[in-house]
Each structure stands twice: as structure tokens, then as C-alpha cells.
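Down below are the structures I want you to see.
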Structure 1
Amino acid sequence: MKMIRVDLPDHSYNVEIENGILSCTGQLVSSVWSQRKIALVSDSNVAPLYQDQVAEALEAVGFSVRNYQFPAGEASKSLAVLEDLTQQMAADGFNRDDGVIALGGGVTGDLAGFLAATYMRGISLIQIPTSLLAQVDSSVGGKTAVDLDNTKNIIGAFYQPDLVIIDPDTLQTLKTRDLVEGYGEIVKVAALSDGDLWQLVESINSPADILANAKELSIHSVQYKANVVMGDEKEGGLRQLLNFGHTIGHAVEALADGDLRHGEAVSIGMVAMTQIFEEKGLTRPGLTQTLVERLDAVDLPTTSVLLESPKVFDKIKNDKKNRDGHLNLIYVHQVGAPAIKSIPSEDIREFLDIKAINVS
């Protein structure tokens, strides 16, 4: 079992990574929590697969478990679903000494995490991510949120869990598109971090390769993110690097109106941003092509006609990362050498000059 420690000034926790670790949920949770009532929150896709198994493991060591389920999909990351879950917990008598466990993908982690952050001004939280995207990215670092209309994660909080349990075996039940989506975030981290992870990414040429290397991919990705979060918990500086691909990616994702997954949009955003900075002489020549090849290898999209829409700039200018009239754009000089360039919001259209990607 691989343990990664996230040490923060006010709250530290372990990330436990191992194949088959889901069967050890009861022991792991009892090592950090005293006996209490647990709201086990999952969506309609994941609940039939794992919710009863996890509930039984928790009850076997003395916890009292209530299973809650919501409809799968980004649309459930809403105030309405948050209110419904809150009402269910209140009706079941949850108090400040109880806890929430998020069992599922990124939507579940964000929604159940924010539920824990807001119920009675905050109760204990554990993350058990079952998608690749959640395992390598969203379950670690404490970001929780819901969406408002088409604006992603606009209502949220930094709220750290007490434990993260990652079982790569849960990826076996994912559809190929759901698996590959998370790989977009892995390539992002590899481009930022260099070293062993980039070498591993260079060997991945199919979804089957992702599954075969899932544990190592998670270990490297989580370790990098943990290091960044420990250096900058609330995105005041260093943590902004994790937004590589997100400024353009979030805009394209919003315009796609559900037709693009988050990891797919990040893939498009990384390539677009890298091409722009390569053309400006700030990124090593050929890096755009290198990224495209690594993403193409698993059939992640690397461009979109939505990049040509004038609405993409409205989304970018209204991004929640816009601070004091400036947007911090994340790019890489070369693999392992990320950088930040601050651009006045009124100049963003001229600077980005986004166009469809065309690399040979």
C-alpha cells in the first residue's frame, strides 16, 4: 500500500493507494474516525457497484451508515441537489460529530465535499474516488463546489478531507471514455512535473495501458498535487500552475453544453495554450506536437471548432480566476518548466488569438 501524506498547517491527512483497498474501507476509516453516523453519498452509476460493499465494511466495524444517492451527471452538481441531500441528512438526525463519505467520481467528490463543508458549518469528510479523474486530481487538495447555471464551481469552499482512499481496481468498471477523460489531467501533471511521470506517459499508447499502469499514474499525480497543495493550499500562488489547460478548457467545456467531459476540455485547452505560447517563442518548438501525440495516443480530443467561437473569450474573461482585472495564464517553457503570465483582461482576446490547432 502506498501512503502519501498531505501536511497542511491546520489539517493533515493520508492518501492511501492500492489495488483492492476498497475491501479495507472499514479498518481505514476507523483508524481516523471514532464511531459515528456516516452519510455515504454516491451517484446512480456508482452506487449499484460499490455502495452496499462499502456500507457493509463500515458497519462491520461499528459505524452507522445511511446511503444517499443522486442522479449521475454534472447537472447534479447544483444547489437543488445539495439542498435535497442536506434535508435528508437533517431528517436522519446527523449532527456535528458525524461524517460524510464521498464515494464516486469528480461530481460526487465536489458535491459531497461541499455538503460536508456546509452541513452544520462543517462536519468530517472522507473521499473515496472511483474514477480516474477523481483519483488523480479532484479528490486531493480540498476543493469542493457546486455549479450555478453554466458557471462551473462558482459556489464552493476549500475543505480538506480526513482521508482519501484510492483503489485503482474501481477503474475496471469505467467505460473507455470515462477512463480516458481522467488521463487528460495526468498528461497535464506530467507536462508540469517532468521526471518519472513524463517517462511513464511516453509509454502509454492505449486505454489498456492506462489501466495497466493506473496505480503508478495515480501515485505520481497525487504526489505532485500534494506537494503543490502543501506549498499553496488556497491557490494564492504556486497552486495556480494546476490550472494549465483550464482557462481555455473551461471556456470550451461551457460552450459544449455537456458534449465535452472535463478531462477532454483540459486536453483541448492544454494544446491550444501551448500552441499560442510556442508561436510567441515562449515554449520550446515542437512541444505542441509532442502533447498532441501523447493525447492522440488514447483518443483524447486536441482541438475543437468551439475555439473559433467569439463566445470563448467571454467565458475566459469571466473566469473565476480573473483577479484585479488580470488573468494568469499557465503555460510550460518545456516539459517540467511551468510558468505564469499575467495578462490584462481587456487584452486577452488579442494575446490569445485562439484558432483551431493544426499540427503535422
Structure 2
Amino acid sequence: MDYTTLKQEIIDHSKSLGIDKIGFTTANLFTELKNHLIRQEQLGYQSGFEEKDINKRIDPSLIFDHPRSIISIALAYPSKMKDAPRSVKGARRGIFARASWGTDYHTVLRDRLTRLEAFIKERVPEARFKSMVDTGELSDRAVAERAGIGWSAKNCAVITPEFGSYVYLGEMISNLPFEPDEPMEDQCGSCNKCVDACPTGALVQGGQLNSQKCIAFLTQTKGFLPDQYREKLGNRIYGCDTCQTVCPKNKGKDFHFHLEMEPDGEIAKPLLEPLLTMSNKEFNETFGHVSGSWRGKKPIQRNAIIALAHFKEESAVPTLIDIMKNDVRPVIRGTAAWAIGKIGGAEASDALIVQHRHEKDEEVLEEIKKGLAFF
């Protein structure tokens, strides 16, 4: 088998599959990554969503029998929403991060990887693969960096010269010996805009992220959001794009190559108040196809309540009072109590005083006290 010719055929065919960039690398150990992961773990900077076994994250041979190469793919996604609905008084809106616009990227990239596997299999029947997107053992970014897709930037994203950091990444371990591509040189230079702009200081330094402080991570947690981050949340209900939007390498980058990734403004930038009373069925029917729904409606609803407080949206107070009194979930009741106090007004203070007499949950009572402290 002429693997040089096959590699070029794969590159050429990948474009017809809707793959915007493709790179090849070895299946060798990711030695430098191991030291970084150990350090992150020691510092308590991990999110908890990662593969727990560090060795599996850096050694392809532990998850695939006799790996010989890894193919990395990238798909560019939009950075701008056409005809985005406006957030106005009485009809405030939240925002999903760009990585949750359109159809769940896991679904889109798995489709591309499956079709790429089929193309290679036709030419090499004995070929074997293990493909993954985001939730696999390997680090998508480490693979993409080594495969020459882009460089690992100070904002902890992979930046491509063509599409900036607005790319989804996936990879395919293979038993085929493809010639590796050359990694790309770091082009961040002395720029530190992403580190300086991070709302919570989660970018400790260039290339190092404390996930526990990152808004993108915090929006996915299910408990009470720590007090110090509530003001920082703004109207974000899932994810955060600040470290991408301030990046000079992303200036002017906006690609609309894939219909599945086009955002529906009513979903990507939804009205906040209707979110609060959605049933599980309604939530899944409306948001189930986007990646931001993976943790269910509870974190989204909690974040929506905080966003209404951010806007000081007085028209939402009656709904928030009802939630504070009747929702069975302490986190939602308590967050609503805090938001009622933050928004303020006579109706708000009276409701908090009354509920303080009836509430039994200690954490919710603490949130009611926080709400009352605003008066």
C-alpha cells in the first residue's frame, strides 16, 4: 500500500465530506501533556469532566491495539449570528456560547469521522479505527496541535491560521502508518489579551486554565453558583466566549460552511423568563439538539435566574416569587430568592420576609438572607 498516495486521497476527499482542515500525526506518547495534566491535577484546576486516568489521555496504545497514527479533523463554526433577536426590557434574553449554536457538534463531527472511516475502509479493508470527539480519552487539542491543525494558544484553545479558534476538533486513531505532518509554531507572541480579559481570572497564565473558576465550566455545574461569580455571569446561560472574542487572531473570522451549525436566534439567544417554567419535555424538545443541553435544564434555569437579576428585570419578579415558593429544587428556590433581592422592590422584600418564615431548607434560608441584605 502506498500510504503517501492514500494520505493525499484522504485529504482531498475530506473536503467533500465537509471537513475544513485535516492533519496527521504519530500515535506516540504525549509526554509533555502528561506533565501538564499532573500539574493541573495537583493544583485542583481540573473540571472533573475529563478522563480520570492520565495515562489513557497521553498513551494511545492503552485505548487502541497497535496504533500507528492519529488523524485530526477541524470544522469551522460561525462566530456571528445573523438577525440576532434583541434583548429588551420586559423580554430579556440569555446567550449560549458559540460552541452550542446549531446541532450538537459531537453529532456533526462523529458523522464526518464515520464517513471518513468508511472512505478509508474501502481502500484498506484491514484498517481499524477509534474515533472520538471531546468526550474521548485523548486531548483533542493536543492531537490537533501535534497534527499541525493549529497552535495551542494562551486561551487554551487551538488557533488555526484560516479559522481562528472557532473550530470543533475530533480525531481518529488508526492502525495505518501515515506520514505525520509538522506542528505549527506558536503565534501568540507577547499578546496577553485573553488572560487579561478573562472575567474570573480563570486563565492563570497563558496556556494554563483553572477550570474551577472558568465561566464555561461554572455554567455547567448543578449546585449553587458561588457568590463571587454571580455578578460575572452576565446573561450567559451556557459557556463563555470572552477569551475567543478578544483574540486578535479571531478578528474577522466568521464562517458559515455547515448548515447544521447555523444558530436559531430563539434557541441560541432565548428569552429568559419562559425558560424558568419549562417542563423537562419542553426543554428537551426545544434545546435537546444543542450541546448546551447535556447537563439538563437545571443549570440553564439557575443561570437564567441569575441573568434576570443581572438585568434587574422587575417584570420577572412575580415568576421568581412563585419559583421561590413552589419549586421543589432547593438550588432553584434559593437562587430565585437571591435574584428577587437583587432586583428589588416592595413586592420583592415582602415576599422574601414571608418566605423566610416558611422555608425549611438551610441553604435556601441562607439565600433568602442574602436577598434581604440587598434592602
Structure 3
Amino acid sequence: MAISSVEAIPVQIAVKPLEEEYGLAPYRSNHDSVTEVDRLLVRVDTDEGITGWGEMLVTMKSPEASKAIVDHVIAPELVGREVGDIRGFLETFYFPYTRIHPFLGAVEMALWDVHGKRLGASVAELLGGRVVDEIPVAFCLGILDPETSREHAAFASDAGFGVLKTKAGPDWQTDINRIQAMDDAADGELEFRLDPNQGWTFEEAIRSIAALEDEGIYLQYIEQPCRIDTYGTYGRLRSRTQTPIAVNEDTYFERNLAQLLREDAIDVAVVDIVPAGGILAVQEQAVMAAKQGVSVSHHCGFDLGVKTAAVLQTVAATPAINLAPDSVYYGWEDDVLETPFDVTDGEIPVPDGSGLGVTVDEEKVQQYRTDE
């Protein structure tokens, strides 16, 4: 079975407002405020009529620019190749002028979907079999005032989530007040992750963590408080605190993660299929981290159902990913799947069908696409 066409389709879908149940918008982080999100779907068709889907965040600021990378750089190298030659394609593809990994990650996702449908097997089965059927996920919350944060933490706890991840802003003292308010509201029923998105200095990170520890609040981890490539910062930070230190954006660059592991500078790696360059690459990262005694979680960048399915299949078949992945799936106004996922008691079931295990609603794709 050969690949006959590859197409990138930009879509935009709104996020539920905070006033609604499970609503998140505006979802504020250290660098933006989200009310709707541009995603790029990747459609791979074959000469036997089987279609596979992949998904990524629009990474080039412009949906048209992101689409062009897939349509004009990757697609010409992929059309005509055998569907199952996934690793061979990834090993031989070469384009040095743009960071191509996220685009390859989305395309590889679609190839796994096609390959699984062709064989009548799920992606998890192709990866060696799943070890769990339900995936607990972390509830994610943007930057809000302490009292509103308290309300949402109580909701997340009542809804059955065991972990809450929240963003952090330029005012670290207010962030500490927010965590304290949420911890009080959850009454010990939630663990917390704090993500400044590289926005803090070393001194701010130390003071923030120390302030929480002085209050008896020990985060599950603090994620990427300082900028990437600051290897010495993370080693020093870890030696000064009891709170586990995690990196996310550093894992987008394989050499960064390898260096941090060599320096014994982190406790957690928060990986992501798309920036890593695909499912195979993220499994390799997870195993590399686990061998060093480092825990692994999976990142969420406002993923629709296609990528959510890929994450579920991958996590289910990768024991090295031992911490709940992040998710904002419950926060979408709509999705492009015919049957959207149901988040119950803070868990999402791993799809049973072949490939990614989900069916894309092509009418929804046309409804939300932004290039026509």
C-alpha cells in the first residue's frame, strides 16, 4: 500500500469560557492568552483508499506557513512510499533549513494511523501492546486570581482529577498565593504542577519553591521555570530544593534532554510527540529518561481529538511515561471527531479501534478549516 497524497488542513476551534463547566478561556500563561486555537491537521491518503490523520499546533505563527511546510517540503518526499516504512522515512528525510521535527511528528502520527488501519491493529498494539485501558490526566488551569483559582481547584477535585497543573506569571508571589488557595480548597485531594514557561530567573524560582515548601506544599513538580539551554541553572536549582524539577521545552531538543540527564539535573521530563518528531522519538526519550531514574509525563498544547488519541495510544504502550499526561481536552467547544472523548473521574479511555482508534468527522473539518 503506497501513499497517494498528503495534505495539511488548518482549523480553528474555540475554547469554552471560564463561566461554563470545564471552561478554561481566557487561558492565560506567561506569554499569551487563549480563547481559540489554530491547529494543523495532516491527512494522509493511500492508493487503497485508507486515510490517516495527524495533528499539531500551528507553529509558524501563520497557518499558511505551517501548511506550506507539510505540503511543499514533506509531502513530495512521502508520496509513493510504502505506508509501513515509517522509521525508514524518518531516518532518511533531511531538510536542514527549518526545525522540521514538529511537522514530522504530525505526519508520522498520520502514518501510524494508516498503518494500524491497514493491519486492523491499534497504534498501542503496534508499539507492543497497551498496559492500561484508562489514562488519568492532569487538569490544566491558566493564570487566574487566587479566589477564582480556588473555585476551579475545588471543581477539579470534585470531578475526580488527582493532579492540577497551573501556569505561572511574572508575579511569582501572586502565584504562591494561588497555589496556597487551591491547596486549601482541595483539602489534600490534589497534587499540583506549576509551569512558568521559562519565565522566571533562577532567584525567582528558588524563592517561589522555598515559599511553598515553607508552607508545607510540595509540588508534584515545577516545570521549566527557567529558559532552555541553561543546564547549570537546573543542576543548581535541584540541589537547593526538595521539590522535583521538570523540563518541557528542553525536551523538544534531544541534545538538551540528554545533557540534563547526564548532569543529573532534573527529576521529570515532560515530553511531547509532536516537537520530539513523532511517537518513535518520544518513546526513545521516555526510555532514556526512565533509565536514569527520571519520571516522565506528556505535555498538552491544546490538543484536539486526533493528537489526544495519539497521546493515549502512546502512553498506554509506554510504561516509562509514569505520570499522568496533561490535558485540556474537556475545555474545547467542539472537536473534529465523530465521537469525542468522554473525560470521566479525571480519566480518558484508550480508544479500542484500529490505528489511532478514532474517526474524524470530515464535515467538522470543513466547518472549522481556515484556508477556504
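Just so it is clear, none of the values below were taken in a lab; they were calculated from the coordinates. Note that the coordinates shown come from a computational prediction; the quantities given were computed from them, not determined experimentally. Cβ atoms are built from the backbone, for glycine too; each structure is taken alone.
If you rank structures 1, 2, 3 by distance in nm of label points 7 Å out along Cα→Cβ at positions 101 and 277, which sits at the top with the largest value? Each step should come with its number before you reach the end.
On the way: 1: 4.0; 2: 3.1; 3: 0.8.
Across 1, 2, 3, distance in nm of label points 7 Å out along Cα→Cβ at positions 101 and 277 peaks for 1.
Out of 1, 2, 3, which has the highest value for distance in nm of label points 7 Å out along Cα→Cβ at positions 29 and 205?
On the way: 1: 4.3; 2: 2.5; 3: 1.7.
Sorting by distance in nm of label points 7 Å out along Cα→Cβ at positions 29 and 205 in descending order puts 1 first.
Comparing 1, 2, 3, where is percent of Cα pairs over 26 Å apart, for residues 5-188 alone highest?
Sorting by percent of Cα pairs over 26 Å apart, for residues 5-188 alone in descending order puts 3 first.
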